[in-house]
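See the structures that follow.
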Structure P
Amino acid sequence: MSGSYFDDDLAGFFDELRRHNNKEWFDAHRDEWERVVRIPIERLLGEAQEQYGLGKVLRQNRDVRFARDKSPYRTSAAMVAGLMYLRVSDDGLELGGGLYRPTREQLGAARTVVDQRPHAAAALEKIFDDLEGKGYTITGPSLRTAPKGFPRDHPWIELLRLQSFAALRRLPLSASRDAIGATWAETEPLIRWIRKWVDSGANSL
């Protein structure tokens, strides 16, 4: 399948939503949102779940309870399937896979593996190096120093400082289904590492 899921109508919708981010405008354009955003991303989710496991489309409404910005709607749409992720906006696609914002237990397990199993740490480093070489970004800020309980001169200190284990890259809005599938496939070694060493039941974003 080489066709794309999204088109310029989606870009136009989110551009207008950014200018008119209120319930009245959204309600008046709900049919457009259904056609250019919800239906395409749910179609993509349905296909992704067949390969990567159960997922969901993230809510379009923002949680503004503690936010300074009270705009009620996200100006992008996102989905997860297993440990795979995709966000679409008028800027294009951001997608990849991994464990973002892991639980304390997951983060502790990952650091223990990196600390105590050099071959697993070396495998993770190679996975990240390969992905960065293909244009991926390792997500989330790293700690500025060693995490508590680990020496600053630890041989795998860069991995220990990580707070997320996910990699994302950008594609144009018109990216084909094949390009999206190939991007997710490139992150599968990272997914396998997480499943093996961190948590066989890990959840993504």
Structure Q
Amino acid sequence: MILILLGPPGCGKGTQAKRLEESRGLVQLSTGDMLRAAVASGSEMGQQAKKVMDAGELMPDEIMIEIISERIDQPDCADGFILDGFPRTTPQAEALDKLLADKSLELGKVIELKVDEEALVERITGRYSCAKCGAGYHDKFQQPKQDGVCDVCGSTEFSRRSDDNEETVRSRLAAYNAQTAEIVPYYGAKGNLVEIDGMLDIEDVTVAIQGVIS
């Protein structure tokens, strides 16, 4: 089974991918992880990718497709995988179609987690975590039982991610919308696209995704 997960930052895509890994034996493949692994391997393709990254340039589609090709040939992808962060454009989607066809593989569903952007901004900007054990909290939705004290370890120190501010979140949402403006209709026309309400509770989103791929 081969899936593509689409969704803006903070929509819970990573959580759902992890659950699919556990329940279906699928491997989550993010572009960042694949690029870092390729560079670390010292392969010819990894060396090419490193030159591009060191120069601060955008990764050419040909290199990214080759890295994906090498990665999905690994034994852990035999039962399927989830692509996260690729494709982002129509040419990339077309190149991925060709790659899968050349390997006699077939793309299953393209699952888009739809969100209410205003609610998502509130969700992201309000989150914080225990500085000691990493337990997650939220200003509105999940506060510690005792104000200022972590429920898990009792620490009184908390931290927020520096990029969890409204300006950065809205910028990331705009970038996501610009990137996916092409590929959502592309996969919609091919009949692969399924939209799921990403604002549902985590368990409900999981149930919806499982229903789609069963």
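Values quoted throughout were computed directly from the atomic coordinates according to the rules given, and no laboratory measurement underlies them. The structure displayed is predicted, hence computed values, not measured ones. Cβ atoms are built from the backbone, for glycine too; each structure is taken alone.
Work out the source of -1.20 here, i.e. which of P, Q gives that when log10 I(q)/I(0) by the Debye sum over Cα atoms at q = 0.16 Å⁻¹ is computed. Value -1.20 for log10 I(q)/I(0) by the Debye sum over Cα atoms at q = 0.16 Å⁻¹ corresponds to Q out of P, Q.
Using helix-only ellipticity at 222 nm (-39500 (n - 2.57) for each DSSP H run of 4 or more, over all residues; to 500) as the calculated read-out, with -12500 as its value, let me know the right label among P, Q. Value -12500 for helix-only ellipticity at 222 nm (-39500 (n - 2.57) for each DSSP H run of 4 or more, over all residues; to 500) corresponds to P out of P, Q. Given a value of 2.6 for distance in nm of label points 7 Å out along Cα→Cβ at positions 90 and 106, calculated from one of P, Q, which structure does it belong to? Clearly, the read-out refers to Q.
Computing distance in nm of label points 7 Å out along Cα→Cβ at positions 98 and 138 gives 4.3 for which of P, Q? Corresponding structure: Q.
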